[in-house]
Structure I
Amino acid sequence: MEVKKKLRVKNELGLHARSAAMIVDLAKKHNAKLYFKKGDQVIEGDSILSLLTLACPKGTELEVKAVGEDAQDLMDKLTALFERGFGELS
């Protein structure tokens, strides 16, 4: 199964080490691969360092793709993380 979605970074600090770690932790709990695209750059969502190289401040829109058996569940939970601003929204 493959699921695609556009997600926007909502938290003030953008995509930083803690939020990247939350994404990687979530991805590792699912039987699916996660890919992020910003412009021409595409990375796998299984590495904090790779996610940080995207340099995503608040407002950045990312194209996200989940591929695998748990793709829909992974995308649903990832969407919730982004919507909550990784727990940083006041």
Structure II
Amino acid sequence: MDFEGKVALVTGGGRGIGKAAATKFAEGGADIVIADIDPQTAKDTAEEISALGVRAFSISLDIGDIGQIENMVYEAVSKLGSVDILFNN
């Protein structure tokens, strides 16, 4: 699929299904936000995805904290301009 010019935000994106989804979006050309409760796993995944030639960054997130969710969206829009796709894993 063609995701060129889109931004995908993937929660639980540091491993498993979330990581696989983020990788597929990136392979389709999307820039990626990796949100995960484990900051190191999120960072490692974002670095792997950046190697595919797209912009990617990580953010540590506890999905149960509304303040962290608001901050995640703010950072995504600030760094990448928008959020076009949400993969809530």
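Structure notes:
- Value 17.0, calculated as mean count of other Cβ atoms within 10 Å over residues 18-25, assigned to which of I, II: I
- Value 1.6, calculated as distance in nm of label points 7 Å out along Cα→Cβ at positions 26 and 50, assigned to which of I, II: I
- Structure (I, II) behind the derived value 46 of relative contact order in percent (Cα under 8 Å, 6 or more apart): I
- Label whose coordinates, when helix-only ellipticity at 222 nm (-39500 (n - 2.57) for each DSSP H run of 4 or more, over all residues; to 500) is calculated, return -10000 (choices I, II): I
- Among candidates I, II, the computation of mean count of other Cβ atoms within 10 Å over residues 42-49 that gave 15.4 used structure I.
- Origin of the value 1.7, where distance in nm of label points 7 Å out along Cα→Cβ at positions 10 and 66 was derived from one of I, II: I
- Per distance in nm of label points 7 Å out along Cα→Cβ at positions 2 and 74, the highest-valued of structures I, II: II
Values quoted throughout were computed directly from the atomic coordinates according to the rules given, and no laboratory measurement underlies them. Computed from a predicted model, the values in this text were never measured in an experiment. Cβ atoms are built from the backbone, for glycine too; each structure is taken alone.
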